[in-house]
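Structures incoming, each one as structure tokens.
What follows draws every value from the coordinates through simple rules; no lab data is involved. Since the structure is predicted, the reported quantities are computational estimates derived from the model, not experimental observations. Cβ atoms are built from the backbone, for glycine too; each structure is taken alone.
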Structure 1
Amino acid sequence: MRTFNLLKYLHRRHSIVLVTQQSAVVSQADVEALRPWVRELVIFPMRVEGPDKAGVWRWAGKGWRFLESMLKATPPNVLYRYSAEMQAWIDTHVRAGKFEAMTCEHSANAIYVRPGFRQYVRTVVNVHSSVYGGKLKYLQAGASDNSWRDRIYLSTLYRYEKRYCQQAERIVVTTPDDRQQLLELNPAAAIEVIPNGVDLELFPYRPADPGGQGLIFVGAMDLAHNVDAALFFALEVMPGLRARYPEATFSIVGSRPIAKIQDLAQQPGVIVTGRVPSVVDYLYDSAVCVVPLRTGFGIKNKTLEAMAAGVPVVGSDRGLEGLAVDGPDCPLRALRANQLQEYIEAIGRLFADGELRSQLSHRGRELVETEYTWEKAGQSYEQVLFG
């Protein structure tokens, strides 16, 4: 979403060549829908996972990938998806002086930035969020399914991020926390904070407060930080909340729910929707949006979109990261909670107080309209690329 909206903005005044890989789940119709936004679309095939090998060959393959990752100080998923053909195309066109700026969307694509590119083109990595910082928080929160493996790879993530922070001319992140995290890796790095935005036409302000005791959490339900948040809230918060509010419901709205998420539908009051035609309609039907993330860096689109739609938000420090929503010199725009009892108390306040719901609804929408539009993000990004 961030990449596409920034591309749409830059398309107005710049000629864009998009170099990318196509995965098996991307249809030709999707590809054709993208073409009007770019001058040229250069597509390389994405490597496809082969069938699992049995026994010793499977473990030998894993061992080799682990060794290669450690030697090259590059995460295994980045190495696996790396395209030598795509690199050759980029090398040829950059060194021929075809571009004024080269931007890599997500840190995984920073691997395509050569150390010598600076003499030909301005190189920018739009990080979205620090992978090393996110993994570190994930481990500290005790949310990892395989902490032994993740701790081993932590040093690889550290070295990878440190390297691209030195090679790229400029780095873009979404929050001050991410900026500070990357400055610790390279204090001399030129790092710009450009928050995410919301398409206000896709997320108009809600027509009315639905009342009731419906809660919603939105996100792709195969991503580790969303899975952890949904499990935490459904299994730890909901029982205590329903003891006080028996009619409370918790809707988990998002595509690709893994088995653990699907199983949550067996819990009292928990609804798992899978992919829905319109997230906005589900937001409108909810009294409160909860963002109980315990891991991950960066501004969360799910938080901004709920605020844009006028739905009061109760979120964790991670869910509200980078947003001015509370504090001594800030009007209250969302309620903060990190522990089980804090969630129950904050949600209870909103269930009981229609005036508070109205205040957070209007203030949240106003904050997004003022600070978090794609128009504003696009202007800042254009300045990084060409200013």
Structure 2
Amino acid sequence: MTSPVPDHDGPVPAPGGPLAGIRVLELAGLGPAPYGCLLLAELGADVIRIDRPGGAGLPQAPVDALNRSRLNLAVDLKAPGARDLMLRLVRDADVLVEGWRAGVTERLGIGPADCQAVNPRLVYARMTGWGQRGPLAERAGHDITYAALSGALHASGDTAKPRQAANLVADFGGGSMFLVTGILAALLERSRSGLGQVVDVAMVDGAASLMTMIYGMHAHGAWLDQREANLLDGGAPFYDTYECKDGKHVAVGALEPQFFALLLDGLELPSDEFDQFDQASWPRMRKTFAMVFATRDRDEWAARFQGTDACVAPVLSLAEAPGHPHLAVRETFVPLADGFQPVVAPRFSRTPGRRPGEIRAPGQDSRTVLTELGLAAGEIDALVAAGVVHQA
């Protein structure tokens, strides 16, 4: 496959991506910050991941796809001389991203005040679960924890119990997406003021923000504070998943009346069989839909609804999704690391993003990075000998 290309004719693409020329320092962490930096790198930024010796990944995932597409410099930040090296890196950077608990970088002497003293234009982005202030600021947590306090977890799942959507809501939706948004907004503001600033990104804030529409509906009585009782949470039978004859599933999203009519037509049910928004009829509607969908295999239903606006789609597995014809045409996935990986989104007509790059090991590029920074071979050797810099 080739690199992602625009979906229409236009100017000849410029190399490097829309963020070409922006230098980012990433203090290695887990999940949201690495994914945000991956996006910045594949949108064209020059990202250097500063890893701890041995790496910062999960032991359950020896190959971390979030570490792709950027150079890796391994530094023991607690070693004498590490702070000076970091501040030297900071002088030429546009952005620094850290995803550690509040106060950790200050204790290492590379907090916002330290870094902006040598580079007032630096955007210092802090990715945490709870944010930089508040009674929980120094506590541990994970996606499920932040989603729980934001209300997002309570609204997800079924009548039996709340259920998280993998770790997408707080980690990557409430975390990475708001991290990238904050960085880009701060860079845009810097183009006017000439000054950097601290961007405080909290996953609990982001998860809450993602719930804006739901909170608005709840405030006006259009969303009940219980699961499987609402239009978009499985309460409506025309916005749900159904098991097919082969045990696989289809997803139905026929919200609008014209789409609901097409759904009934595809299921060979009379157009006046149901009043779509009569909730009293929903139990019978759901039972009928379940019975009909169970008469054919998933792919038979997919073929039947193909080319219609009934909003019926096969629920594809991770192994199946990269091969779907639509995703193949758009090159949404590319082969990488013995599997497939999604390419960067969104798409740009003139400055397309970069193809996913190699997953780098901790310290794999230490000498390369420091040489490009201007350090002489002897200086690099001394840093390695002192245990400040590590090589793969």
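Hey, FRET efficiency 1/(1 + (r/R0)^6) of positions 282 and 370 (r between Cβ atoms, R0 = 35 Å, to 0.05) derived from one of 1, 2 reads 0.05; which structure? Source structure: 2. Using mean count of other Cβ atoms within 10 Å over residues 202-209 as the calculated read-out, with 14.0 as its value, let me know the right label among 1, 2. The correct label is 1. When FRET efficiency 1/(1 + (r/R0)^6) of positions 130 and 354 (r between Cβ atoms, R0 = 41 Å, to 0.05) is worked out for each of 1, 2, structure 2 gives the greatest result. Ranked by FRET efficiency 1/(1 + (r/R0)^6) of positions 18 and 162 (r between Cβ atoms, R0 = 30 Å, to 0.05), which of 1, 2 sits at the highest value? Largest calculated value belongs to 1. Looking at structures 1, 2, which one was FRET efficiency 1/(1 + (r/R0)^6) of positions 194 and 338 (r between Cβ atoms, R0 = 41 Å, to 0.05) calculated from, given that it came out as 0.35? Derived from 2, not from the others.
Among candidates 1, 2, the computation of helix-only ellipticity at 222 nm (-39500 (n - 2.57) for each DSSP H run of 4 or more, over all residues; to 500) that gave -9000 used structure 2.
15 is what came out when relative contact order in percent (Cα under 8 Å, 6 or more apart) was calculated for one structure; which of 1, 2 is it? Traced to structure 1. Using Cα extents along the principal axes in Å, for residues 34-153 alone as the calculated read-out, with 42, 34, 29 as its value, let me know the right label among 1, 2. Derived from 2, not from the others. Looking across 1, 2, the calculation of Cα Rg over 2.2 N^0.38 Å that yields 1.03 traces back to 1.
Hey, FRET efficiency 1/(1 + (r/R0)^6) of positions 186 and 210 (r between Cβ atoms, R0 = 25 Å, to 0.05) derived from one of 1, 2 reads 0.00; which structure? Source structure for this number: 1.
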